[in-house]
Structure I
Amino acid sequence: MTLKGYSWIASTDTNVDRLQYRLEETFKAVTDSSIIDGNIVEDIDLASGTTTKVAHKLGRNLRGWVVVGRTAAQHVYDANAGKTDLDQFLHLTAGGTVTVNIWVF
């Protein structure tokens, strides 16, 4: 998913132009945040000591990821070091068997 940039509509009304300016300024902090420009990947089954290759579907290199749900109290780690396919995949491993949902960005 890629965020769409804000664009003004043509107007001859100064009130509309002021409103558009304020909206642009208000949402700029959100749309400029790299963590917002992401995708949730759900129901990833991880087994202890095994690396799982997960398609993130971002259409670009991965910047980071966050666990947003898990079925057990297990640590989850990336195994991305040395991988050349981070534009398509995230490589995860866990300390034990767990199913996770992650936000990738």
Structure II
Amino acid sequence: MKRESGCPLCGAKVSATEWLDACDELIDPQLGVLSVRCPHCQGRLELAPAAERVELGYIAGGAGGTPPRFDVAMSLPCEGLTVEHLEAPPGLRLALAGRVWEFSDA
């Protein structure tokens, strides 16, 4: 698993907070996966926030009866990040240093 913050598509250096700012849609509420565009190349990626880190990767499985899963390609530390899974409507609430991001399936 890579730990540097270069975009997997263009190689530009992107901080964990910049990745969070670039998230624009909740694509899988059960897995907690967001759609994100690289702020440099505008390439589309998938991001799964977790406590104290952000993970870039992709949703795999889900075909032929296998449950979907998120495969991590790159993990970045993000000290202080908290992730809350919301029930109704399904969503995510992220908090970091007084900032809040909310994404819902509604």
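Each reported figure results from applying straightforward, stated rules to the coordinates on display, with no laboratory input. These numbers come from a predicted model, not from an experiment. Cβ atoms are built from the backbone, for glycine too; each structure is taken alone.
With distance in nm of label points 7 Å out along Cα→Cβ at positions 27 and 51 derived from the coordinates and found to be 4.0, which of I, II does the value describe? The structure behind it is I. Consider the structures I, II: one of them gives 2.3 for distance in nm of label points 7 Å out along Cα→Cβ at positions 19 and 91 as calculated from the coordinates. Say which. Computed on structure II. Each of I, II could give volume of the Cα convex hull per residue in Å³, but the derived value 102 comes from II. Out of I, II, which structure matches -1500 when helix-only ellipticity at 222 nm (-39500 (n - 2.57) for each DSSP H run of 4 or more, over all residues; to 500) is calculated? Answer by label: II.
When mean count of other Cβ atoms within 10 Å over residues 11-18 is computed for each of I, II, the one that comes out at 9.9 is I.
Of structures I, II, the largest value of relative contact order in percent (Cα under 8 Å, 6 or more apart) belongs to I.
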